1. Can you say which of I, II returns 50, 50, 24 when Cα extents along the principal axes in Å, for residues 49-208 alone is computed?
2. Here P(r) over Cα pairs in 5 Å bins from 0, in percent, for residues 161-272 alone was calculated and came to 2, 8, 10, 20, 19, 15, 14, 8, 3, 0; which of the structures I, II was it taken from?
3. For relative contact order in percent (Cα under 8 Å, 6 or more apart), find whichever of I, II sits highest and give me its label.
4. For volume of the Cα convex hull per residue in Å³, find whichever of I, II sits highest and give me its label.
5. One of I, II was used to compute FRET efficiency 1/(1 + (r/R0)^6) of positions 217 and 257 (r between Cβ atoms, R0 = 25 Å, to 0.05), and the result was 0.20. Which label is that?
6. Determine which structure produced the value 4.7 for distance in nm of label points 7 Å out along Cα→Cβ at positions 241 and 265, calculated from the coordinates; the candidates are I, II.
Structure I
Amino acid sequence: MTLETTTAMDSTRDDLRLTTIVVTTTFTIVFLMVCAVGKKSVQLNEYSAVFYCAVLCIGMQWVAWIPASIGKTERYYDLTGGLTYLTVVGFSLWAGSQSEPPSSRELIVSLLVVVWSLRLSIFLYSRIHRTGKDGRFDRLKTSPIRFLVPWTLQGLWVFLTMIAVIVINTQADSASPLGIWDGVGLSIWILGFGIEVIADHQKTAFNKDSNNHGKWIDSGLWSYSRHPNYVGEILLWTGISLFGVSCFTGLERVAWISPIFTYILLTKISGIPILNKRALEKWGDDLDYQNYRDRTPALFPRFIKKP
């Protein structure tokens, strides 16, 4: 009994340590970002609109974490993320309108985020509703303290991916006219969004086929990249960030961290590393899977495929 109690206490301390590190790091990053890009933002009650957007991003996740931790469920995790994107888009447009009516650029980037967010959140919710759970949360949701980590990181994810849009929408200065970089950004967004949609559709169709139970997908876009949906994700946020080329000045250019953060998060922290580990646990000893990994890049496809 004493050993069990000691083990539980050690586990709680570890959870507290991890959560404290994540929360502290998140708040530090958000604070520095607000200070950097919020100076030319519309001011509301002596605070920048960027600050309020940051509060929404983190606050909505923490509110949702309360019932989720009580019910030990991740079922509404992705829906909450999608709702946060929509809320921040709406709020940032409203805040910017306190200075002047929304410009064409503001409306376009906001629409791009709305389309992407609705599509992805509905897709992810449908997937978890179909499968019953998301394996990424199996260990996390057993402890309320530990479960706060993914919700906090989702708040950071929303804020940093949205930061270019937030800055564009909340600028107090008059908007510059649309230019060539806006067209380039829109083209890259369309390419990335198309890749993500096609990749998700191909994998969903593959998994629905009972003949593919327990197998990995290596057809369609998945024959060129082991994570083509992530390629699309990085490209579309790169496209959105390019809308800032014509209107960002000074430290506002820090908002171009959006696609860089997306790349780092998906390739180094929560995306590819976790999925690679799970894949190797399932098929690491399978020679065909080893050959697939060898000839197929983890992310960006090669122009010449390995035989």
Structure II
Amino acid sequence: MRQPRLIDYTLLTILAIIWASAFFNIKIATYSYGPVTIAFLRVFFGAIPVLLLCFIKKIKIEAFSKDWYWFAIIGFINLVAPFFLIAYGIKAVQSNLAAILMSTTPLSSTILGHFYTTNEKFNLTKTIGILIGFAGIVYLFSDNLLINESNFVSALFILLGSTCYVVGGVLTLKISKKKNENVTGSILIWAVIILLPLSILIEQPWNLNPSLNSTISVIYLGMVSTGLAWLLRFRILINNGLIFQSQVSYLIPIFGIILSYIFLKEIITFKVIVSLICVIIGIYFVKKAGSKKTI
């Protein structure tokens, strides 16, 4: 891997902004669309740039190969479930809270990695990081101004959505020898197949009268926050490796809070700031322990 240059840090920042912008756009999308339809439109529009790239690069899509069931399972756990849970949850909570809750993914992945991989075991530094990070989340749930009896379960749904990403990531190890573009394209195809009938049966989207802002947001979620972001992630991974790319975890909740304030004027309380700091410190300790091991 080459040494990171200014362009690499620029791309990393752009990726963080794109992923962080997903949260307030999901919130806007919920003004007109149901969570299942949002999830469907997100994977549908997200599949377009990924499949187009595969076509240009002549990368074979194996969605219906002998490993189809892995693509279907991962598509459900890594895309269908979290996209639905996040959209359902964010309707009742601020999008900046969703950004913080979703940023716990590196912490959850460290816990699962300890039990389901052979080279990602706990050590003192990782344990401290996990405890600090999740202490921040527990503290966030004590913010009665933003999380109360009416939306407590919605916040838990978002947290569950972040866990689905982690479980999907662990399952992806089963097909880790395949090209990233092929895996992403294949799981997007299966996510579309799963969500289309669910959207038709549950929400009948043809009866909707969506606003222009909600429609723009849901298209943006698919084309940019899902499709383009994954392609950008591939480039960073190829040029700089996983450790460099994982630094995006620090930036997403920060940009998520800033963008939600700019576009939605969402409240930023003292507990939100404390929780954000705890999560970032927790991620730092976990990443530090991982980078020590790879040196």
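Every number in this text was worked out from the coordinates using simple rules, so none of it is lab data. All of these numbers come straight from a predicted model, not from anything done at the bench. Cβ atoms are built from the backbone, for glycine too; each structure is taken alone.
1. Numbers: I: 50, 36, 16; II: 50, 50, 24.
The read-out was computed on structure II.
2. On the way: I: 2, 12, 17, 19, 16, 11, 9, 6, 4, 2, 1, 0; II: 2, 8, 10, 20, 19, 15, 14, 8, 3, 0.
Comparing all candidates, it corresponds to II.
3. Details: I: 21; II: 43.
Once relative contact order in percent (Cα under 8 Å, 6 or more apart) is tallied for I, II, the winner is II.
4. Details: I: 149; II: 136.
Largest calculated value belongs to I.
5. Working: I: 0.20; II: 0.85.
Going through each structure in turn, the value belongs to I.
6. Numbers: I: 1.3; II: 4.7.
Derived from II, not from the others.
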